[in-house]
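Alright, structures below, take your time with them.
Bear in mind that the values in this text are calculations on the coordinates, not laboratory data. Quick caveat: nothing in here was measured; it's all calculated off a predicted structure. Cβ atoms are built from the backbone, for glycine too; each structure is taken alone.
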Structure I
Amino acid sequence: MVDLGWALLVGVVAGLIGIVFKLIFGVVQLAFSRFNKRPVTCAILGGVTIGLIGSFLPLTLYSGQNQLLQIIHNPAAYGVGFLLLMMLVKALLTSTSFATGFEGGPIFQLLFIGGTLDLSISQILHFIPEGVAVTAGMAGVACAGFPAPLTISLLLGLLGGQTDLLPVIVIGAVTGFLISKMLSPLLHRPHAHSADNR
């Protein structure tokens, strides 16, 4: 029962990080929108940006599932600051990839963001079990960015072989989804006001 409470707390934090991801995504989309009519130039700029940043932080490249496993198997090698840096860089690279025409799904990238976030949480708040923090956080961030709690819960719980943590995963997923649902309309209000003024 205590773990379910921690899952709720982690899910709230994960939902807020999902909102941050949406903000980064929107800003990057806006930054590259001027190149919409020049797709080749846009793709080159995106590739160069991803390549340069990825050369310094190679764990943030690609979809992220193998890189996240590498981090989870040796979390002591990464400090809190480095984990949070990788989380933000992954959000930036994922947003850049989508904005510049490199197709792909967002789920594994969001799981990477959630995993690095909650490994850092478990290092700060040692009383939260690492397994609870990581699985609830991955589910929360993924559902905040990709609103499919059932799909994410099944992916992490059943296909990921974490059936014993399924209640924790479901709480994290639903909490992240609800936080995103409540706060996402705030992201669109300035845009709506500017449209009205025109």
Structure II
Amino acid sequence: MSQSLLYAFIIFALVMFFTPGPNNIMLLSSGLTYGFRRTIPHIAGITIGFAFMVGAVGLGLGTVFLAYPILQSILKYAGAAYLIYLAAMIAFSGSARPGEGDGRGPMTFWGAAMFQWINAKGWVIVIGTITAYAAIARFPVNIAIQTLISLLVGTVSTVVWAFFGTALRPVLTSERLVRAFNIVMAILLLASLYPVFMDA
């Protein structure tokens, strides 16, 4: 096993997982709007769904996308459309205090897991992981290592972002402040689409 490449991959994972992106922005907003406990299925869906995606692509699913490039375009634009929808939902959501609901609810486990397949930043991480760090160890041990590290770093990252949103609840006490915060999060979510359209 190449330890230097392993350390480089861990740094890569930390940077990519902790920097703002669609998953982290949605978790921040969900933590604020619904609280940490109700956001747990969203956290689990992201971490498990993304780790599964790394493993599946690393074990050969990526060849399907190489053979049928149209699938990449379909996923890219389907993801962009869904992010626009999510941005609208976030922008118009208010705070949901215990015992209350806003008529929408946090993202489910399966919704968050399936979202990874249309998440543009997620694909950047997966491609970088599988290609640049393939020499960490022999196949398929390298895929197992990459999947495990993605699961661990992803878990810490998602928990931190959701906790950050939850920590803002005592600060953003009025409906107006929560709405303003969510509008800013929606704008940032839309801004994350910039690389998608620049690559069109």
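Numbers below:
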| item | result |
| --- | --- |
| Relative contact order in percent (Cα under 8 Å, 6 or more apart) from the coordinates reads 46; which among I, II | II |
| For helix-only ellipticity at 222 nm (-39500 (n - 2.57) for each DSSP H run of 4 or more, over all residues; to 500) computed as -24000, the structure of I, II it came from | II |
| Which of I, II leads on distance in nm of label points 7 Å out along Cα→Cβ at positions 77 and 117, largest value | I |
| Origin of the derived value 31, 19, 14 (semi-axes √(5λ) of the Cα gyration tensor in Å; candidates I, II) | II |
| Structures I, II, by distance in nm of label points 7 Å out along Cα→Cβ at positions 13 and 165: label with the highest value | II |
| Value 15.7, 50, calculated as Rg and Dmax of the Cα atoms in Å, for residues 125-172 alone, assigned to which of I, II | II |
